[in-house]
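Structures are listed in the sections that come next.
Each value in this text was obtained by applying a stated rule to the coordinates, not by laboratory testing. In this text the structure is predicted, and so the values were computed from the model without any measurement. Cβ atoms are built from the backbone, for glycine too; each structure is taken alone.
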Structure I
Amino acid sequence: MTKPANEYTYEQIKIGDIVTFTEKIDKTRLDNFANLSGDHNPLHMSNSYATNTKFAKQICHGMLLASFFSKLVGMYMPGKNALYFSQTLNFQAPCYVNDEILIQGEVIDKSDATRMITLKTLIHNNRGTCLVDGIAKVLVRQDK
């Protein structure tokens, strides 16, 4: 059973609020993402191919990692009242199969005029290396 989405209102959200959750990147996730996206690049799908690259082993799709920012916004901050406006992405380091990752969002700005929040978004692996960072802009809806 999936946990229900948070329902933060614009007024409840404060600059400095931080939300985090963890995920494990396993082969099933890679296969599912490849089938969904159509990206079957051997760097992601073939360990024997990836072994002969500078990465030395199979790496996760960057956009699979970035997709967890959708969960961050849609389920955690603000959750149900979210309408994603934009997201920047900087891919800093590779993520490998079986890595555990920490997804984090920190509210760094709010606009009362537009009811828009700005989140600093980060994904780190279990060794503390930043894999992806960026900035999300999210409209906090009032409708129910």
Structure II
Amino acid sequence: MDFITLEILPFLKNHLLLSLGWVVLFIAIIVLTIKCKLSKVKIINNAQAIHMINKQDAVIIDTRSADSFKKGHITDSHNILPTDIKNASAKAIEKFKENIVILIDENGLSSTSIGEILVKQGFSNVFVLKDGITGWNSENLPLVKK
């Protein structure tokens, strides 16, 4: 108890804003971790994606812009914009509701929210490629260019 009284409490009192910042950051990390664990959308690495593509006929949905898609994409991937998925106007992927679906974006940051939308639309096996096409490309994995 002496350490808390002598060291931590005066620090908290003298650095209130910094202390509050750390508390908020700590709570945010806990919330994001719990949200990730409870999410039906799982994040996978390149090796897992390759296995799913080759052995389980996974469908790849690339959510990047058409220009980015043309510069390089994974073989047989479908270029569907996030707005089309959000508006449920992506009829081209309706037939894949029971398939494994792997979402790919530029760096793996925005696909999880799109995956949650697909789950709500009835897709049962939705995954997100960790680090997106950037991570795929950094491992020198093959890309198709159009």
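Observations
- Source structure (of I, II) for helix-only ellipticity at 222 nm (-39500 (n - 2.57) for each DSSP H run of 4 or more, over all residues; to 500), computed value -13500: II
- Origin of the value 14.2, where mean count of other Cβ atoms within 10 Å over residues 7-14 was derived from one of I, II: I
- semi-axes √(5λ) of the Cα gyration tensor in Å, for residues 71-110 alone derived as 23, 13, 10 - corresponding label from I, II: I
- Structure (I, II) behind the derived value 61 of percent of Cα pairs over 17 Å apart: I
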